[in-house]
Structure formats: C-alpha cells, structure tokens
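S.K.: Down below are the structures I want you to see.
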Structure I
Amino acid sequence: MGKKILVVLGHPSSDSYCGSLADTYAEAARQAGTEVRKIHLGELDFDPVLHEGYTRIQALEPDLVAAQEAFAWAEHLVFVYPIWWGAMPALMKGFIDRIFLPGFAFKYRPNSSLWDKLLAGRSAHLLVTMDAPPWYFKWINRMPGHNQMKKTILEFSGIKPVRISSFGPVIGSSAAQREKWAAKVQQFGLDANAM
C-alpha cells in the first residue's frame, strides 16, 4: 500500500471549484495506489470558535475527534481552499483553532520559549485558488495566507516540507483554464507516492 494521504477541503461548499479539485486529487492519488481519506469542512458539525483559548478545555465534537484521528493517521496532508481576504476561509481557520491544540499539534516546554512539534514526520501540499493573479498575491500582498498556513501553523507543528500551488485568477477564468489547473492537480495526485 502507498502513502496515507488526508485531503482536507477548506471551502465550505463541496460543490465549489475547490471541491472539484479536491475530488480530482483524491481520485488520482487512489489510482496511484495511495490510501486516501477526505474531510469536507462544510459537512462537519462543530463550533469553529475556540471560546476560552487555551485557558479552559473545550470538548471536541465527534467530527473533530474523527478529524484528529485522521491527521494522526496521515503521512501527507493536502489542503484545498480559496484565498478570501488574503487568507483561508473562516471555517477552515476555526477548524484549525479547534483541532491543532496543545498536546495534539504541539506542546509548550516548561520554563522555555521552545515547543515540541507533535505532528512531525508528515508533509503537506496546499492547493490554493484565488481571484488575484498569484504574482500579485506574492509580490504585492506578500502572501499572508500562504505564510500563515505554511510557517505559523503547519511548520510550527512539525509538518514539512510544505509545498504550495496557487491557481488564479479564478474569477473570469475560462473552462479551458480551469481544466488546465485540474490537470495539474490530477498529476499531483498521480505523483503523490513520490512526494
């Protein structure tokens, strides 16, 4: 059996273009012999607000317990989501707030500013759509959403390498262009065992 891959759809709608790309990746990765699990955030039942921060334990809903189990199982994580207002959708940020907790994703060391990275040994690929041209997001906006996911969430938790593929501008794109992007995503899935 090939690599264990978890595909997380961060767009609230499974019927979105991101949903189509997530399905394309998962199907191609299965064809390549990997074991794939999927999480569609819009279909989960959970409160995305971490009401008390880390000062009080907030019980995880069953869907979040299952999500943590899927993250623990996976060797490679694929997040598919759009950039809205420079970063991921609020639902995806809420999901991360709720499951990337101390004791699961990281652990602070006593009397130290250092921490243990509890999700080490995994890699990730971010498949990100946007309405801005990717060059504009990179050079003018300075990639706030990419930096947040790669550096301050995934790498903070020990996940690396983190690869990012940006697709845009989606707004006004032709069917032919979307098919071209989907073909790229399909190839990523087919090559998943090599990553």
Structure II
Amino acid sequence: MGRRILFLGPPGGGKGTQAKLLNEALGVPHISTGDMLREAVASESELGKKASEYMKVGDLVPDDLVVAMVEERLARDDAVCGYVLDGFPRNVDQARAFSNAMGSDAIETTIVLHVDEAQIVERLLRRADLEGRTDDNEATIRRRLEVFRRETEPLIAYYGDRVRRVDGVGSIDDIFCRVVRELAE
C-alpha cells in the first residue's frame, strides 16, 4: 500500500475527513495546506511571514512558496514513512514543481473522491447553515466548483495510472472502507 497519498475531490467532497481517517490508520501525517499555512504564519517562520503578506490581502499564496512550505513540512521526521496530502498540489504547475523538488514518486497514489455536483452544493449549504457561514451561498459554492474543475481536475490526468477513483457518497465509514480497498489493490 502506497504511503505517499494525495486526496483529490471537489470542495465539500470529504477529502479532509477521509485524509484524517487514513492518517490515523497508517500512522503518517495528514498534511493540509490550509492548516500548514496557518501554522507557518502563527510560528512566524520566514516562509510563514512571506505567506502572511499574501493572505492578509486575500491573495492566493504563490505556488513556489506553497511548494517550499510543503517541502519544509515533509522534511520533518514524522513524514519519513509517508504522508497523506490534502489540498496540495492544487494544480498541475504545483504538481510539476513538487515532483521536481521531491522526485517523481513523491505521490504514489491519488485517491479521487467522486461526488455529484448537486450533492456537493447540498452538503456545503448544510455545512454553512450549521456553522453559520454566510459567505457560503449557492453562487459562491458553484464558483468554487468551477475553480476546482478548471484548476484541480487536470491533476487526474497528470497522475494517470496512480489514480484510484472512489465513490464519495454514503456514510463516512463506508467511504473509508472503499478508500482502504482501493489502496489495498
């Protein structure tokens, strides 16, 4: 079973939930770029200070800076035996930069969680209601899905034979069983 795993899927598709479960099962770190960026900014590391400049004005952190942060994170002892990536790489340019920096086998397996767009919208609207997130309305969600299709979906072709497609609909446990089965094959 590959231990350098990438989760891909649309916003609200369950990547974070499944990545955390897999990290617990495998005993390797779950690396979420969102969490990593917040941690780097809070620690006031050099990379964190640079990222903070972009984040303060609402800009995306540039690919080279994100790749450098991921490289720095993967250099820690807990990632020696593998990792579960969630939210990185976000696009083919980041994937190429990551592969150039870490080697072509930096990602052994890519799990793609498939969830129908209507279910995604429903999930995210429900989550917005539960969490009181007024910025997550249907128009915003659909824009995020369009960005996913344009920026992130091309990674499926990029990773080619390393891709394992998993139905992302059902209970969290059922989906996790499907993920484990795909990784075992």
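None of the figures in this text is laboratory data; all of them are computed from the coordinates on show. Quantities reported herein were computed from a predicted structural model and do not represent experimental measurements. Cβ atoms are built from the backbone, for glycine too; each structure is taken alone.
S.K.: A value of 33 was computed for relative contact order in percent (Cα under 8 Å, 6 or more apart); which of I, II is the source structure? Please report the intermediate quantities before stating the final value.
M.R.: Numbers: I: 27; II: 33.
It must be structure II, since only it matches.
S.K.: Using helix-only ellipticity at 222 nm (-39500 (n - 2.57) for each DSSP H run of 4 or more, over all residues; to 500) as the calculated read-out, with -16500 as its value, let me know the right label among I, II. Could you put the intermediate results ahead of the total?
M.R.: Values: I: -9500; II: -16500.
The structure behind it is II.
S.K.: Looking at structures I, II, which one was distance in nm of label points 7 Å out along Cα→Cβ at positions 111 and 167 calculated from, given that it came out as 1.7?
M.R.: Numbers: I: 5.2; II: 1.7.
It traces back to II.
S.K.: To continue, here is another question. Quick check for you: by FRET efficiency 1/(1 + (r/R0)^6) of positions 55 and 135 (r between Cβ atoms, R0 = 30 Å, to 0.05), which of I, II is greatest? Intermediate values should be presented prior to the final figure.
M.R.: Values: I: 0.10; II: 1.00.
That would be structure II.
S.K.: Kindly point out which one of I, II the value 1.00 was derived from, the read-out being Rg/Rh (Cα atoms, Kirkwood Rh), for residues 15-86 alone.
M.R.: Values: I: 1.02; II: 1.00.
Label of the originating structure: II.
S.K.: Can you tell which of I, II yields 16.2, 45 when Rg and Dmax of the Cα atoms in Å is derived from it? Walk me through the numbers before you get to the answer.
M.R.: On the way: I: 16.6, 56; II: 16.2, 45.
It was calculated from structure II.
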